[in-house]
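Structures for review follow.
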Structure I
Amino acid sequence: MKSDFPTFVKGVLTPKIGKTAKLINIMMQTHFNVKGIPLTKEQFVVLLCLEGEVKTQSFLTLITERDKGSLTRLIQSLERKKYVIRRVSEEDNRVNEVELTPKGSEILESTKPMMKNLFTLLQEGIDKNEIEVVSRVMEKMQCNAMKEIERIEEVKN
């Protein structure tokens, strides 16, 4: 595969990680569409986050990396499909809680085998040692990113 990246990022993992993530998102959405699964990748992620426990809407903004308005629209689309219910917290009326419905659980469970197959397909031809190395590298990069986020937050304050 020919590189689409400028020469200044030669040897840098970040652009390849971003491109890989984008291709995986496209692949997932294509499979959802072909199989007639009425979800987007983002909706699937929210349903997966809600599996087994109620979450606050603010927690879901962190997990999905969406702003409040965008997440509200995403949750509203899931509510229209009757996959989730949203309600005001009994402890704090400023907090919205989101919960998976039985219909949401059903679509999530029916989608999991396809997702497992896709993840297996993505790792085809990659041996266990390569997976372990990539996992360690990704964990280190995530740690480095968190350290830099914390450093920047300290400078801001």
Structure II
Amino acid sequence: MLEQFRKNYEYNYWADDLFLKALIEMPNPPAKAIELMGHLVFANDVWLARLMGEDLTRFTNPNPNYSLSECREKRDELHLKWKNYLAGLKPEDLQKKIVFANTKGKKFEHVVQNVLVHVGNHAHYHRGQLATLVHQNGGNRPYTDYMGYALFTGESKEL
């Protein structure tokens, strides 16, 4: 299961990157799409900080006003942090519980495995929104299904 979580993270990084490129290529990317990209960066950052038990006081705005270049820079920094975190996980860590307060101060307890599932599903949800925004505004909507990623990595092939 750990290996699948690692693959899922790489898939999400790849898929988010395709949308980031699509937005950068647009002459006038929609503001809502840029905001969603910033939110995806925020979500990856805050969830990793929660998993690692870091101080969460810097996370106050779930929709930071990042430019596309800031999104790229922060995503690349987070990519290495997530890879290191996931590489260090052991099977027994998946059932550990984390406790944290969200940006509104409400406390929660979650199992690590559920957080990892949530982070991936959250990205899927917002990429669906991005696909609509890119398409409606004349951009080139990238193909980001998991099977496209499997083809990209060579794990699958077209015959």
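Read the figures in this text as sums done on the coordinates, not as results from a lab. Note that the coordinates shown come from a computational prediction; the quantities given were computed from them, not determined experimentally.
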Calculated from one of I, II, mean projected area of the Cα convex hull in nm² reads 10.0, and the structure in question is II
Out of I, II, which has the highest value for relative contact order in percent (Cα under 8 Å, 6 or more apart)? II
Hey, semi-axes √(5λ) of the Cα gyration tensor in Å, for residues 77-116 alone derived from one of I, II reads 21, 15, 6; which structure? II
